[in-house]
Structure I
Amino acid sequence: MARRFRRGDAVEVASVQEGFVGSYYEATVMTDLSKHGYYVQYRTLLKDDLSGPLREVASAAEVRPRPPPDPATEYRLHDVVDAFDNDGWWWGRITGRSGDGYTVFFETTGDEIFYHKSRLRTHQEWSNGTWCLAELIPIEDYHHVS
């Protein structure tokens, strides 16, 4: 049986909206709607009129707990990471390093962007009630888009 979240739980919500697949947004559970998912309030996303935090219904499949703190102090070439950008966490792959920053390639958008290490975390998947490191994609399947 899948874990149920309660009012006040800190979670992340996966976006299934076109152009946002591969991103997660921090939220708080406002209400458990049982089989209809959860009513959540986002930490960084705002209503269209900017009058306050966005609140919406998210399916149970889109909601996961926030990942544990990242123990990594540095990343290696091809590591799978999440980068904080556009109000959410987006998964990508390390393609370069310069000083305290890393270049990250996002397979879902084809973008390659430089980030300070403070905006990165090791990508983890929530599977069967536990956190695990993301499956590494074989390098021969990695397609760099210029």
Structure II
Amino acid sequence: MAVATRLKIGDVAKQTGIAVGALRYYESLGLLDSERGDNGYRYYLPAAVHQVQFIKKAQALGFSLEEVGDVLNVHNQGDLPCEFVRSLLQGKIQQLEAQIQQMMAFKADLEEYRDRWAESQPRPQPGDICPLIETVPLTA
């Protein structure tokens, strides 16, 4: 790495708005590469700034750091990872759809309790904390 083209970790942090600790973490996961200088400092190629920005954009789309690593591995093997990214994205969409259905069912359950509780005043039993909640069955 030529001296003029090397960036210290603080430089990468300033240019990307990412904390130094996060950059070290990315490096520990293999998402970012650096070389150690004779002084022990980490030095990065200018392309590291773009790579960190890519990582943050992928995270904004809901990709985990592990998934980002998988995408970078495909890229580093010389392949364009776009088809892989599309498949990951489709999986995330399906996962969100399932979560939305679960949340809608949960909302309906809560609304049912709200409406039922608006019409009834259960009598507290000895040891009850809140008689309304005490009427809710436990599900495993």
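Readers should treat all values here as calculations from the given coordinates under stated rules, not as data from a laboratory. None of the values given here were measured: they were computed from a predicted structure. Cβ atoms are built from the backbone, for glycine too; each structure is taken alone.
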Given a value of 28, 17, 14 for semi-axes √(5λ) of the Cα gyration tensor in Å, point me to the structure among I, II it was derived from. I
Of the structures labelled I, II, which one yields 2.3 when distance in nm of label points 7 Å out along Cα→Cβ at positions 115 and 131 is computed from its coordinates? II
Which of the displayed structures (I, II) returns the greatest value of FRET efficiency 1/(1 + (r/R0)^6) of positions 11 and 123 (r between Cβ atoms, R0 = 25 Å, to 0.05) on calculation? I
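Rank structures I, II by distance in nm of label points 7 Å out along Cα→Cβ at positions 35 and 51 and report only the one at the top, that is, the highest.
Biggest value here belongs to I.
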With log10 I(q)/I(0) by the Debye sum over Cα atoms at q = 0.14 Å⁻¹, for residues 59-98 alone coming out at -0.31, pick the structure among I, II it was computed from. II
Comparing distance in nm of label points 7 Å out along Cα→Cβ at positions 75 and 107 across structures I, II, the largest value goes to II
Given a value of -19500 for helix-only ellipticity at 222 nm (-39500 (n - 2.57) for each DSSP H run of 4 or more, over all residues; to 500), calculated from one of I, II, which structure does it belong to? II
